[in-house]
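Undergrad: Presented below are the structures under discussion, each in the form of structure tokens.
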Structure P
Amino acid sequence: MRPDISDSRPGEAPVEIVDYDPSWPAKFEAERARLESILTPWLAGPIEHVGSTAIPDMPAKPVIDIMAAIVSLDASRPAIAELPKLGYVYFPYRTEVMHWFCKPSANFRTHHLHLVPFPSRRWTDSISFRDALLRNHELAAEYAALKRTLAREFKFDREAYTEAKAPFIQRMLQKTKGN
């Protein structure tokens, strides 16, 4: 087994939702700078803080979600071998839309990294969802309550937790596209 690819599936760490940590934006910025030093050859746009840790006062899994805009999945394949230098482990997960990594392991995660083609639907939907939560505090509160409920229900099934959030996310994306 290559050291840069995990032999386990994402989902080993339990789903745990914690109160917002005001250090999350600074942790993202520090990681963004480290990632730029490795990813520059494959970047087609910004490295963005996405997910709930990017939303002030939003409870979240204590994992910094990062999305990097790349030219293409094929062109960025060499990045898979470079990212272990920063402690990232590659998981061949949803390979048709991204290269996905976690740090430092599936059992203890501090960061998720998504290398996503720019522009793509995955890219624009992730940014649109984050920005809608930033603009609409009622929507953010509704999402926070949903996340807490789903985290209790799917504590040991991260994939089911993620899938159960999908209808809310899709409904909200449809509203933002309609405005």
Structure Q
Amino acid sequence: MVLYFITENNNKFAEASKDLDPIKIKQKKIDLPEIQSLDAKEVIECKLREAQKLCAEEFFIEDASISLTALNGFPGPFAKWLVKAIGVKGIYNLCKSLDSYGVQMKAIIGYSNEKEIKFFEGTVEGVIVEPTGESDFGWDPIFMPNGFTKTFAQMTKEEKNKISHRGRALKKFKEFYLKKTD
């Protein structure tokens, strides 16, 4: 049986392929509609329901959200749009102007087969810092996890994946999936 990861993001697919090993996954590029909601789980559940209409196979999807303390949890699931609108330097400047740097990053994986839907969540707390390092992921140059002295962008992929929100969600999903297929 094939397990599909529905994502158009090749970087997410590469990260998931490595973290889920020995589970073999295939990428399926489907542009899923995304509802407007501050509830990340509601967003992922709607994506799952839409994907079920287009994909009869077993699959999972993932979505990340970022909650800034300075903005009472905003942008949440709208994180990529905030990066597109003002960039990581703009986000840092916004936090600096409000003198509030706390942030929580969250990833939710939604899994579906013909019988069930399950959710797996990973979170990591940290602070927004001045952009440092290069990355394939938008927030990585400004996100420094609590207890570390490097941003996600400054870490190796292996270092980051061990502690990242997505890495934590993938670990939970992997444990579930391996037990399910035993």
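Undergrad: Using mean count of other Cβ atoms within 10 Å over residues 47-54, single out the structure from P, Q with the greatest value.
TA: Biggest value here belongs to P.
Undergrad: Still on this model: Looking just at relative contact order in percent (Cα under 8 Å, 6 or more apart), which of the labels P, Q belongs to the structure with the highest value?
TA: Checked P, Q; max of relative contact order in percent (Cα under 8 Å, 6 or more apart) sits with P.
Undergrad: From which structure (P, Q) was Cα Rg over 2.2 N^0.38 Å, for residues 103-150 alone calculated, if the value obtained is 1.44?
TA: The read-out was computed on structure P.
Undergrad: Distance in nm of label points 7 Å out along Cα→Cβ at positions 71 and 87 computed as 1.7: which structure among P, Q?
TA: Q
Undergrad: If you rank structures P, Q by distance in nm of label points 7 Å out along Cα→Cβ at positions 55 and 143, which sits at the top with the largest value?
TA: Top value of distance in nm of label points 7 Å out along Cα→Cβ at positions 55 and 143, among P, Q, belongs to structure Q.
Undergrad: On to the next question. A value of 9, 38, 39, 13, 1 was computed for P(r) over Cα pairs in 10 Å bins from 0, in percent; which of P, Q is the source structure?
TA: Only structure P yields this read-out.
Undergrad: Out of P, Q, which structure matches 3.6 when distance in nm of label points 7 Å out along Cα→Cβ at positions 111 and 167 is calculated?
TA: For distance in nm of label points 7 Å out along Cα→Cβ at positions 111 and 167, the value 3.6 is produced by structure P.
Undergrad: Sticking with this structure for a sec: Between P, Q, which one scores greatest on distance in nm of label points 7 Å out along Cα→Cβ at positions 79 and 95?
TA: Largest calculated value belongs to P.
Bear in mind these aren't lab numbers, they're just calculated from the coordinates by the rules spelled out. Note that this is a predicted model, so its numbers are computed, not measured. Cβ atoms are built from the backbone, for glycine too; each structure is taken alone.
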